[in-house]
Structure I
Amino acid sequence: MSDKQVLVLGGGCFWCTEAVYKGVRGVTDVESGYSNGHAKQPSYEQVCTGTTGHNEVVRLEYDPAVVSTRDLLEIFFVVHDPTTLNRQGNDVGTQYRSGIYFTTPEQATEAQLIVAELTQANAFDRPIVTELVPLQNYSPAEDYHQDFFERNPYQGYCMAVAAPKVAKFRKTFARLAK
């Protein structure tokens, strides 16, 4: 049995990112939260002001014997736009920035490698602006944000934004779907 690892990703609204990663084999826990800001345990309302420096993120706990860090990062770069600074679609602000918050040196190396490969391959029309930094000052989001898509699949935002991301993941990464 291998040791579980933690990787934290910011790919826009955490409802969407959480919905995708809950369907990945080998991901044993997904938690919406806030990271890499300066306030201690900020509220959603505080984070929404953009003044705390936090990003809406998902904290992934995963078994690297089942799903690799590279797999998780490949999914990340397919289900969000890593070329838009401080926004994903209509969600605008520093709290929606693209970010990889690593917890091990190996995760940092893998993230740097995949960004370099995507850049060299001209995978996107614009440069990748994903921040790649160690995880700092993480706190879980409020309970009502957890499992949001699962509990509210017919809510407008979930139907318009989260559901297509989940469908894209399932189509592109069928081998990794639960």
Structure II
Amino acid sequence: MVTALRLDRPLTIDDLEELPDDGSRYELIWGEVYVSPAPSIRHQRVSRELVKQLDAHLTREQTGEVLAAPLDVRFDRFNVVQPDIVVVGSVIADIITDERVAGAPSICIEILSPGSRGQDNVKKRMLYANFGVPEYWIVDPEGPSITVLSLEGGVYIERLPGAGVATSAVIPGLTIDPSTLAVSGS
């Protein structure tokens, strides 16, 4: 379950940096801190397989880089998140610093967990759209399925994948078959 810490003022990146390094995932969304527990083994296995496939494509085509959590994506001083996976296209590679991704990646990917569905489907969807992330993928390991959302006119439009295969509109030739993400265990 994702927990929100509320104070009497919007929190900033400075406040976030003061929190303990206790292994929890801390994110700052619209000035509120959200704490997430460690992901499940199933979640991590799906993440690993997805990163392998993304990396193989991006390396082969030389079209970008894939990075996995824990990794900060900093949009501004009130919004710092740790997407499960980010893809940064070659054209915007300069947003990758030694410490974080500073700006909107080409694709943000969240893998749903029982406690994160609302946050991933609502709060992060609004956040990513607001800061201009061109594509947002929501991976449901239960299906498995991948919902590809493309930013059009400031809002995400769900793209209908061909034959169930997730296809990127921002990274040429990038397709992922969700059935290849099926893993055993929970």
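Things worth noting here:
- P(r) over Cα pairs in 10 Å bins from 0, in percent derived as 9, 38, 38, 13, 1 - corresponding label from I, II: II
- Given 21.0 for mean count of other Cβ atoms within 10 Å over residues 29-36, calculated: source structure among I, II: I
- Which of I, II yields 18 [relative contact order in percent (Cα under 8 Å, 6 or more apart), calculated]: II
- Ranking I, II by mean count of other Cβ atoms within 10 Å over residues 109-116, the structure that comes out highest: II
- A value of 0.15 for FRET efficiency 1/(1 + (r/R0)^6) of positions 61 and 125 (r between Cβ atoms, R0 = 25 Å, to 0.05), calculated from one of I, II, originates in structure I.
- Structure from which -5500 was derived, helix-only ellipticity at 222 nm (-39500 (n - 2.57) for each DSSP H run of 4 or more, over all residues; to 500), options I, II: II
- Test item: Cα extents along the principal axes in Å, for residues 53-92 alone calculated as 36, 20, 7, pick one of I, II: II
- Entry that produces 12.0 once mean count of other Cβ atoms within 10 Å over residues 13-20 is calculated, selected from I, II: II
Read-outs throughout are calculated quantities, based only on the coordinates presented, and are distinct from any laboratory measurement. Keep in mind the model is a prediction, meaning the values are calculated, not measured. Cβ atoms are built from the backbone, for glycine too; each structure is taken alone.
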